[in-house]
Structure 1
Amino acid sequence: MKVYIMTDMEGVSGLADPGMCEQDASEACFEGRRLLAGDVNAAIEGALRGGAEEIVVCDGHGGGGNLRAEDIISPAKLTKPNGFANYLNGMDATFEACFLIGAHAMAGTAGAFMPHTQSARDWKEYAVNGRPLGEIGQLAILAGDYDVPVALVTGDSFAVKEARDLLGEAVATVSVKHTAAGGRVQCLALDAARKLIVDAARGALNKIKNMKPHKLSLPATVTLKFYSPDVARRWAETTGTALSDSVTMTFTADSAEKILSQFSPSR
């Protein structure tokens, strides 16, 4: 059995400081990377217990650079996205399951920890066929194009609710933190969170035959709303995609891959 693990940072266990998600040389950043590795290794351990023989870990946050090969346990192999053009780098139809570890809620999700869709600064709302989606939905579509179901999602309580709303109750989820009154983030103890991830990963593979890939109805209409006309013009010029109004880009995707590769300057 082959398992593909896509990672992000915002939904990692114990991570309650946005500074831990930065890609710099700060102490907070290194702590965030350590926490990420812990969750990823818990998912790897659970996958192995569930029968996985081959595991690929994609270091997805910020395009990679958060994990080193020595940070993850054997036999997992490490890769990173090749931009928007190949977001799930190395994914193909030989994989039985995809895990999303450290996921976050989509842009505009009130109460979630660091909700956004790709660019927190630029992207206000992303939708496919009229349904607002975040990165969880995008990844489910891309994996589904290879007939691979998203079997496990870990993150804050809003991220896992988003996953269940989109993918159904069959998807395994682990909520590792939630936002309490006053906006304070409350995280599960690390040992408890990692145990839940191990158990959920193993359980997800044990029932993988009951999970269905998320298939996109094609051709699909993709709509992206930006926060300002200046930002919209910049993205339109960079990608060669026309604007439908001053802050909105709309295009037709004739393949699942195009829902993100359209935003690649090199397409």
Structure 2
Amino acid sequence: MATKSTATKSKTDKKETKKPEKQGVKPEVKITDDNSDKDLTIEEKLSVLHNLQKIVSEIDDIKTLRGDLPLEVQDLEDEIVGLNTRQTKFNQEIKEINVAMGQKRHEIEESRVKIQKYTSQQDNVRNNREFDNLSKEIEFQTLEVELSEKRIREFAVEKERLETELNATSEQLKERKGDLKSKKSELNEIVTETKQEEDVLRDAAKDLETKIEPRLLTAFKRIRKNARNGLAIVTVQRDACGGCFNKIPAQRQLDIRQRKKIIVCEYCGRILIDKELAGEE
């Protein structure tokens, strides 16, 4: 009985095992078009980087159209700030000199009043001692007048110098403001012409950056920053690096064409790709 029961059970298991095949049931497979959940292959990563390089190079070309205008505008703005500060300083110094000259004139008037007072008192002195004391006071006040007049003359010379420099600074400031207005107008015209194109390129670049892993993107940007021409990824041209033009060994060129790993130039550090992947003849 046990043997018959076991045989019956075995047949039942076989039937249950074959049943899904008869009904056409297949394992469930999820299909998605979202590439963000998939790891890109090395070839795809290189292709995305190359496309990103083309876009940022176009942005660099737009910046080149502007030339040194942005820097010239910034320099003019900084110079104008400096000239304004210098002009304010001259005005303050001239104001202080005017105050000092007014104070010296007031001291001269006080000394002259005292001289008149002491002179009139000399007519009513009772002895030679009082007369000598008044004479000394008159002499002292006379010296004070001469000293104050000398200081006024010195202040006048310094004031004239400051006013000359102030006028020159004001004239220079006027010229720089005119230059700044002209440069800004020229820069704004260029920016207006290229802004729409640049915005489209920047949006495209941001979209591509989201497809690149952060570590690789950081390395790409670092290479671009250090590269003189802003090229972080270049093709192999005539058996040499397209960035620094140093010779590349044949085995290394084969590895580049196979696209199984990211290879950089051992001389300049740029990422290397083959012409076929770059779409070049």
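Quick note: the coordinates plus some simple rules give every number you see, no bench work behind them. All values reported here derive from a predicted model rather than from experimental measurement. Cβ atoms are built from the backbone, for glycine too; each structure is taken alone.
If FRET efficiency 1/(1 + (r/R0)^6) of positions 114 and 162 (r between Cβ atoms, R0 = 35 Å, to 0.05) computes to 0.60, which of 1, 2 did it come from? Checking each candidate, the match is 2.
Each of structures 1, 2 was scored by distance in nm of label points 7 Å out along Cα→Cβ at positions 202 and 218; the highest score is held by 1.
From 1, 2, which structure was Rg/Rh (Cα atoms, Kirkwood Rh), for residues 98-153 alone = 0.98 calculated on? For Rg/Rh (Cα atoms, Kirkwood Rh), for residues 98-153 alone, the value 0.98 is produced by structure 1. If distance in nm of label points 7 Å out along Cα→Cβ at positions 146 and 170 is computed to be 3.8, which of 1, 2 is the source? Source structure for this number: 2.
Each of 1, 2 could give log10 I(q)/I(0) by the Debye sum over Cα atoms at q = 0.30 Å⁻¹, for residues 130-185 alone, but the derived value -1.23 comes from 1.
Kindly point out which one of 1, 2 the value 4.8 was derived from, the read-out being distance in nm of label points 7 Å out along Cα→Cβ at positions 90 and 122. If you can, show how the numbers build up before the last one.
Details: 1: 2.7; 2: 4.8.
Considering all the candidates, the number was obtained from 2.
23.8 is what came out when mean count of other Cβ atoms within 10 Å over residues 42-49 was calculated for one structure; which of 1, 2 is it?
Working: 1: 23.8; 2: 17.2.
Value 23.8 for mean count of other Cβ atoms within 10 Å over residues 42-49 corresponds to 1 out of 1, 2.
Between structures 1, 2, where is distance in nm of label points 7 Å out along Cα→Cβ at positions 74 and 106 highest?
Values: 1: 4.2; 2: 5.0.
For this comparison of distance in nm of label points 7 Å out along Cα→Cβ at positions 74 and 106, the top structure is 2.
When Kirkwood radius over Cα pairs in Å is computed for each of 1, 2, the one that comes out at 29.0 is 2. Could you figure out which one of 1, 2 the value -9000 for helix-only ellipticity at 222 nm (-39500 (n - 2.57) for each DSSP H run of 4 or more, over all residues; to 500) was computed from? Going label by label, the one that fits is 1.
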